[in-house]
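Following this line, the structures themselves.
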Structure I
């Protein structure tokens, strides 16, 4: 009986390839296309980019007309044009600030894409873990049910005690309930995936089985360089500093006057040759210096804040890169160790104990221990794959994109 039941462990998983399925890349593509937070960040960036030309443009000119009437019926017409012109450099600095604001929004848009992609990856690997463990637990529950039946028969023949039969029955029910719990948890995680992909609640997904974990083939220093080139956090920090510098420059220019150029023309219809014109330049002089001083102090404080925030972002990115790289390679090695070594050993040990039990050379307690060891080994592989996927998602988020893997699938660092 046990020889037949053990074949259950070699049956295919629910993550089959006989029906169309989504892999991680296709899920991320759907999320980038449909997730509302990404669309919001993208449109905000476009909105700020559209405001850059306006920040560098003069104010609208003032055009006026007056009709003057005098005693005796005579009168005149007055036309005037005035244009306010800021001191040279003010508009360019204002436009530079707005441009860096737009670039900050763009980097936040890129960060939103990476955040959502990372969350999708975490959900994908978590659903794999829950579905795979549910499948394993269902198979193990069938195995334990067979053991419980054998134990009950052994009680009847006097080879086992009633306690052994009750223990076997309890183990079967416990594993059966755990399988049902994992299956329900996977349905809950699918709802989280639906939210990330902006799909209706209740949508069910057929997901491709992930490949065996592979270690990252890059040194921490190489990943640091990749992060400097690709991470939006680095670029965002840089634009924050440049925005603050433009704000300081604009604050200093606030002490300089603005100009107003004007022209006025008067025409008197009752005198055919009578026309008067006037031209002028006005200065707007900032004499309330405490206002400009306060704005400049605020700009300088913002610059220091941006520099500190930038360094904090760099430190956190480097920490994540180094710590997540260690976790990714560790989980890759553990997953492959369970798949290649520990699970086959546990299966062999179970087969030997099964034969010994059938011939009376092993008691029921040893048989139960071997079943539990096999179950623990079977469950550890998907658990390590899940942890590998979670840490890989965090690593790629910190780097700002894909990381280089070992070219050999399933290769593991010692």
Structure II
């Protein structure tokens, strides 16, 4: 489906009569996901704006930094002039995960249920909160892409609610659940304990939900390989199957050196680390993965101070010193293990399976402080890494969305 086919598809599948008189909230991703969000938004607005009582947009930031109005307009592929005229009635809102006044509690997933959902890994009450604005509407429409994902298996569906517009408790819990299972054990797996937790939380939202789950063509152009509509569970179920066919690249071997090039949409390591997550399965033991991103100068605007306290480490570094680390946000600990990758921690000694090196705008002193390798990006010519797979060297020009796996 190309962009010009989206509007007639929406007009046929979801005519204005379905939402007449309703207040509708569109939940969309921020700028760190490739997808034709603007084409879908404009098609929905053209079909529904004359019929609904309200049509607003909430950006599912999770814990990412808020977007300016100009950046949100860019995500929606509208100009500031169009914002002031054609789309003036559309409210544009950022999620505020760390503002208690912006959140409301939906309830608690009890410990016995968490034990079942997590396959016995955890047994604890998990409070579930969400952006309170969500409850002001008659219908929620989730619009977003589905990709292999390091925490939940495949992104999309109810994940745009949790953690997209959720409070910190469930966000921290299921990120750490995914970390305990490990990235390699989760990424690209469809039915995971984390997905079960996310869907259980989604069932607690008492508003009718429609999901438009997008699967983009590989290569970064943003064109659609498919679009699925239905409940978040139904649409995601179908989209994840197509994503598994579309966004996994199979290799015959592992590589001792990987140059993983981050696209400009990853403007901090917090999101640029996807360049590690998607490639860890094809990184050979003892090898080196280089995240090449000259444009990237921040570890994390939101979480940087905590990461500099904790550093990047393997899962067992935290589990075997749990009393020391349990009071840190579990989402931060999870991010740390995802970037570091697999390793061991025995008798006070941490051993990494492979090295992760930053060739970015982050200074060497900071890289050493957070327990990652450093290379001056100016000493690297990506062309030197191209066409050398037979030598065990892999060059990935736009990393972060396609998952790489070894056939065996």
Structure III
């Protein structure tokens, strides 16, 4: 097997010493294979590199596949400003660029061409998933981390439909989020402290709002010595710590057997000595295991939930708990969820194409009355729009001591003096 340095050297030679960037747009697949083969031969001769026939074949296959498999979509995938590609049949391709959706002039030859491209992308992703008439929809991740959803006829009436949410590697730190005005320094400070203090935090919002991006960024402030277990349907989390175990669900096979659900993985993860459990997206009965594991001592859990507001997020978690059939009253379930979750963060995609944290809420359970209330520590106050259509506003900060404040001292995390004052 080739080492990474050799692979990098071949890629660098193709880009710097050949016309590969021009050739990939005009040559057919067999011609491109020959082009890459000749370039590798030249590199081996000039640098005295030793590459076996099998290694050479693998290199050619991987390089050509990465280019050819994308078909007409390649320019869209290479455009860093495009965040989402939506393909509605072979002749309608929409993109989301800088938060706005527009139709492109790009199209496939026909639905057979589109289906062939889908199969090549799926094959190059390295997953063992499949998509065909008997199993007409699939979620998977591409090699670069982009998330793909495909649905085929007969479920789709307009031909193959593919949605690609591109993985952006240019947002990796809190400073990046601050530069994008997704939040302010006070919100960043609180969430960093929450990660260090092993708070249980839920990120919520609608599709494409930036929930996973925010979770990825703030999870980097989890201490590096902790053992982290991630559980997802489709791999999207990108954690930088050394001690990370990634688990992923498994769909049933062609006989309808062998499915492994989020809930099953969650139960198994509790036997793996986790310091933290991070759930990519909570949709169903796994919420029961999440809340119960937090209540039994597994603090520091992070999760994502689809919801319109922090209050909707709380109510949705309660509803999901009820749907498991657990024999507890609604009030008791609300109490359990309120005690388990420390902070809910809501993120929204605004009409101007920018993503902003709209609320960071503390869940308060009153022991005397038994009622649950939401207290917004931060909330975005919209103050109109500019002539260019940019949303104007800023974040308000309620400095009243939150219900979880004592946990900072318990876990020996210093809060900046004067951060909370009332």
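Starting from the value 24: which structure in I, II, III was relative contact order in percent (Cα under 8 Å, 6 or more apart) calculated from?
I
If helix-only ellipticity at 222 nm (-39500 (n - 2.57) for each DSSP H run of 4 or more, over all residues; to 500) is computed to be -11000, which of I, II, III is the source?
III
If you rank structures I, II, III by distance in nm of label points 7 Å out along Cα→Cβ at positions 194 and 282, which sits at the top with the largest value?
I
Quick check on the output: 1.9 is distance in nm of label points 7 Å out along Cα→Cβ at positions 106 and 146, derived from one of I, II, III. Which one produced it?
Derived from the structure labelled II.
The value 63, 49, 39 for Cα extents along the principal axes in Å was derived from one model only; which of I, II, III is it?
II
A short reminder: the numbers here are calculations on the coordinates, not readings from a lab. Values in this document were obtained by computation on a predicted structure and should not be read as measured data. Cβ atoms are built from the backbone, for glycine too; each structure is taken alone.
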